[in-house]
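There are structures below to look over.
Rule-based calculations on the coordinates, nothing more; no lab input. Source: prediction; values computed, not measured.
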Structure I
Amino acid sequence: MKGMRKVLLLVMVLVVALSAFGVAGAAEAKVKVALVLSGFLGDKSFNDSAYEGLERSIKEFGIELKVLESKVPSDWESNLVAMAAEGYDLVLGCSTQLQEIIANHAPDFPDVKFGIIDGVVKAPNVMSAIFAQNEGSFLAGAAAAMFTVKTGVPGVNPEKIIGWVGGMDIPVLHDFLVGYKQGAAYVDPETRVLVSFAGTFNDPLKGKELTLAQFEQGADIVMNVASNTGNGILEAAYEAKKYAIGVDLNQDETYPGHILTSMLKRVDMGSYLIVKAVVEGNFEGGKILDMTIANGGVGLTDMSTMKKALGDKFPQDILENIEKLTEEVKSGKIKVDSYEGFQRN
């Protein structure tokens, strides 16, 4: 009987030990990440790109993810503070519009790690990811300026007019615009750039309306820099039998034959790298991930969708010139201007 009790006691100790090991192992494996958006998923652009980086993190690291979407700006602060208070290992703010909120609240939660996409917060528990959208937009502006005189392409008029439609009138979008204008002027100083801000990232109808107005003013290609509002920009290009340039993700297939190229802004890479740093114990507060043309953080798609749609009418010289310009920006031969109101460091 005594022997049986000893055996049972040993079994119980072993079970408890294994359970404790299992709990500890699970806790070690499950890094909890909260993604706080200033809008919604489904924009096929900025927010969806950030989410792609976290989907990759789920597959590779087994993180636990919670996504908080926002209908109105008043949600931003409450969502972010709630996630920090719940003890998430990483609270990732996905928008330059969350920069000030993180800067204000990160000191209140010194044991929580924060990330900011598209902005810089200098704090010991915050990592930042910014992008050289001015460089990517330089290439987009150059491509648009070359394209707008290709009258052999259906729907292209001889006028040297291109368009640009943005969401909110904020510094990071002006950084896009500075590069776009510079790229267009580099190709042809006579190129006129029409500019509109929708005042929102979540109104496709407004994006469509502004884009159609630019087509009526003579533009035959318009760049989308507007998240969900941008879905209306792309739709306008399709319906008007005109052209657009996508943004953030590869949007070329949205309306094949009407999207010349997309300016890739690797938000997915930024979100993934911040999570990776947390999981691997390499998180550095105050560190800035600067995503540029040189390290693959921004760039243009290869235009293969447009090439397939246009066939012999595809202007191959645009692609060749863009490849050359890309290398010149990479090497520093071409220096792309930045918007002075956008914080880069």
Structure II
Amino acid sequence: MNSFHRKSRASRRDVLKLAGAAAALTALPLVGVRAQAAPKRIRLAHPAPTAHGWQIWAEQFKKSIEAKTGGKIEVQLFPNAQMGNERDTAQAVRIGSLEMGAIGVGLMNWVPEMSVTDAPFLWKSRAQAHRAIEGAFGDELRKRSLEKGFKLVGWTDLGFRCVTNNKRPINSAKDMVGLKMRVPNSKSYIALMQQLGSSTVAVDLSELYLALSQGVADGQETPAAVAKSNKYYEVQKYVSKTDHVLTIAYTVVNPKAFDDLSADEQKAFLAAAKEADTYLRNYTEKDEQEVYAFLKEKGMEVNLNVDVESFRVATAPVIEKFPELFLPELVKIARATSA
């Protein structure tokens, strides 16, 4: 082979080597950028519509944590039972197929002690409930939840519960006798309604509007804000401000998903959850002052002057009759919290 061919072949090899090196150098920064830009994904699901308190909490949490981490954590929201009902959501979080969930009574399938937050007239005031949650009472429930596979990070104040129905106005506890009431799939709410003389039908929140529209139940009891957000005014005639339970639901995260975050990310996570708690509490308190007027405008017959004491007296035996639902030691801690 002559020298020209040798030089030509060498030249081609050199060109190929240089091209390969240049390509490699060009690719390296892109790989680095890709690695840095990929945020950690957290999926947060709940079964309620987008006007519900769970979504309000979730949107505030998303906004806060994404800002605190500079976008290193990205929260994806799945409302409207896209990931299933409460029980489905809780199970998914527990096994790790979903990072986060906002749930209520669904958590009690695994942590029955959480029923204590649904004890009738447990609190003297909303402020007492919040202090208890931030103190020994909340610490005990966080511990029990973690033992069952849930890291409890948020307490969603959904407001004091009311009673709606299509049969008659509710002025006192005796008016509840004989009503067929929808309740969550919860032993505590079943016991509460039966103590008032009502029969019960357990229906998941995501299916409640349809159940009421079809007459599966005469009425239901949820926070007034839920009657608004879920449009129960379209399928119910009467609403009464009974305030028998302050509805405190929960936001939980899979423990491993939380542990996989860095120390700084965990700090940001908990701070964002606390901010979302405070945001929703303030929102709920303001909304409660306005929601009954809204329901009246929508055609419901509103009763703000219920004999609440008759409900307190009628439901008092429930706590003592069902100590397995309302653990005496937890009730004691709750009521010992300063009002």
Structure III
Amino acid sequence: MAKSVKLADIAEIVGVSTVTVSKALSDQKGVSAQLRARIRQLADEMGYQPPSAAKKPSTSYNIGVLIQEIYLDKYASFYWQLYQDFSRRTLLRGCFTMLELVSRNDVMGCRMPIMAKERRVEGIVVIGSMETHYIEKLEETCGVPVVYMDYYDSRRPIDTVISNSYYGAYMLTNYLFEMGHWSIGYVGTLCATSSITDRYLGYTRALLEHRVRVRDDWVLEDRDVMEGTVDLDRNLRLPKTMPTAFVCNSDLTAAHMVRYLQKQGLGVPEDISIVGFDNYLCPGLCDIGITSFEIDISEMSRRAFQKLLKRMGNEKTPIGTVIVDGHMVCKDSVARI
């Protein structure tokens, strides 16, 4: 049972003191991000509950998860992995998740999902971007708490958990400068999603700090704003003068970019260097390892579930955005000049 798990049990497995475990679980300083994540994951897997939670009667909730079909596409995607981690986490707490995919036509036509219309769930998690008018109607229709992952709305406060897209792209672009690249482009349709735009802004900050101007012809589209799916053959147009490297808004786009360049007779990284974002790619989609910024999926799902539990339990906590950090993963797609 979860209530039988003690801090000492976790400390013994990890090989640290109970004080360190307590700090990690209560978000106190003095514990590295890597160790904190390991302790939290182990605590979840063992079913640990703090004494304050153990005193409360356990509650099982039905939780709905909404994802646009375009974000799952025909490849195993980052969002699919995010959903799986979230679902596993809820099961450990005795909750049940119900996944419903939403078509692009339903979003544009503002047609509500079944779980919202029939009030089948007590809380909803939305993974990925949706149109504002759809989100507002969803919240009005469902009548239950809604928490978002990888999406935010600057026009109104919402409970959301996002990755550090801005800083991640900033780090990736600076890495390209360190590798000798001073001609760097960006691949991603601006304003298609908030994360694509944030990553573009991180890219532009790195250019600005190196006193390199942004060239409009080096900012390439990878998708149609209305359809949302990555399709370089339809949307991307290579510039007449090529940069030596591209920052791509996702590993999926980066993989498509590698194949697109190969069709043009250009090798990666021999002719063009590429970096992606997420550090998640369906096996077999790309024949080289893509340098990327890895997002802490486990921490994102943990914080989202934590927010939703508090809302469903009617706890009075501030509405706001949680930004989850990540780290660089260097592979084979960047050559030093």
Which structure, out of I, II, III, was semi-axes √(5λ) of the Cα gyration tensor in Å, for residues 171-226 alone derived from, given a value of 17, 12, 11?
II
66, 51, 36 is what came out when Cα extents along the principal axes in Å was calculated for one structure; which of I, II, III is it?
III
To test your reading of the models, identify which of I, II, III gives 1.36 for Rg/Rh (Cα atoms, Kirkwood Rh), for residues 259-306 alone when calculated.
II
